[in-house]
Structure P
Amino acid sequence: MRLRVTQYGEPILREAGAPITDFDDSLVELAEAMIETMYAEEGIGLAAQQINRALQICVVDVRPPEGEEPSFAYTYDGKQPPLDLIMPLAMVNPEVSIIDASEEDYLEGCLSFPDVQGKVSRARGVRCAFQDVEGNPHTIEADGLLGRCILHEVDHLNGILFTERMDKADLRKNEARIKKIKRASRDFLKS
């Protein structure tokens, strides 16, 4: 079931998600709907706030095109299984720690900010402890695109938007587009 993606200006995007304590069929269904929505919107990550839910769950899928090797290093529970075995990945109650604080710039976008892209500097390496939809604990360590995607989505779960981390010059370049999205959200909320 494809869900509506919330847009910048909707208050839910500023809300920190509540921890998830019920690992039941409705959580599995929510994760599946989030994954379907992420694919339909051609994204690589989606947080609960982006589907109008203030919960600690996000989904990611950064598999490269078939035949290409991933451009990032990762371990999942201390091993390196093929990405097809772990992606798409639903992360419940994720807790991030930085394992390589040196920063890297990358042009980021966000499904809640259509047609807005800007340079964002983030730590190179992360460790994320999380639960799957059945409540089992896992740890993923990653750099590159996967690490960045995890940081972006976990920011969403804490009410932080990528524009807050965006290069100031890029933010100014996107100002008119961002204001237009916010106006459209205001109109949507009134209707």
Structure Q
Amino acid sequence: MALSDIDARLHAKFEIHEWRHASAVLLNDFPDEWADVFDVLSRFVLRKSWITVGGGSKSDVSGWIDRALTDKGWVEKKFATSIVVDEIATQSPTHKVDCFKNKVGLEIEWNNKDPFFDRDLNNFRLLFELRAIAVGIIVTRCDELQRVFDSLGRGKSYGNSTTHMSKLLPRLEGGAGGGCPVLVFGIKDVLFDSAT
């Protein structure tokens, strides 16, 4: 298994990268969860109204993906973790995962500050080491979408210091996720629907 085994329809819509054979782990060991992710991403369309309307606590992009996965039984998950030494437990909190199901964690980073990638990858690393997750997925945006944002007069809202592929890949390839297999989907400009 390799990235080439991911359906060509997703390759047409997303820039896809992986760390530590994440595609093989997901497609072989978690086929039901992969089917959920595939269905949601294959139906995803980037609506113009989601870009032109001002932000809030959660973007419409993140909200749509969250709801679509929630409908399939995924949940937002915070893990209660601790380290025990000589029967003394010390809390070791992790950050909540946006969407979780059966040892698969998925984070949506549409337009946050780029250090959120550090948080997500470190969280995946720790949860993988604790055997709480087996594979992590990050959905973000491709750099090429900046042209769309600029054309809509929203370029400053999606600046260089926010979450996009060129901010994620150096962290991923530098091993920030540790041993956790990570699969990344970058939203391409072909998904932009100017009519909605």
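Nothing in this text is a laboratory measurement; each read-out follows from the coordinates by a stated rule. Note that the structure is a prediction, hence the values are computed from the model and not measured. Cβ atoms are built from the backbone, for glycine too; each structure is taken alone.
When distance in nm of label points 7 Å out along Cα→Cβ at positions 52 and 68 is calculated for each of P, Q, the greatest value falls to P. Matching task: -9000 is the computed value of helix-only ellipticity at 222 nm (-39500 (n - 2.57) for each DSSP H run of 4 or more, over all residues; to 500). Pick the structure from P, Q. Structure P accounts for this read-out. Supply the structure label, taken from P, Q, corresponding to distance in nm of label points 7 Å out along Cα→Cβ at positions 28 and 156 with the calculated value 2.3. Here the read-out was taken from P. Each of P, Q could give Rg and Dmax of the Cα atoms in Å, but the derived value 16.2, 50 comes from P. Each of P, Q could give Cα Rg over 2.2 N^0.38 Å, for residues 116-171 alone, but the derived value 1.29 comes from P. Work out which structure the value 11.1 belongs to, where mean count of other Cβ atoms within 10 Å over residues 100-107 was derived from one of P, Q. Working through the options, I get structure P.
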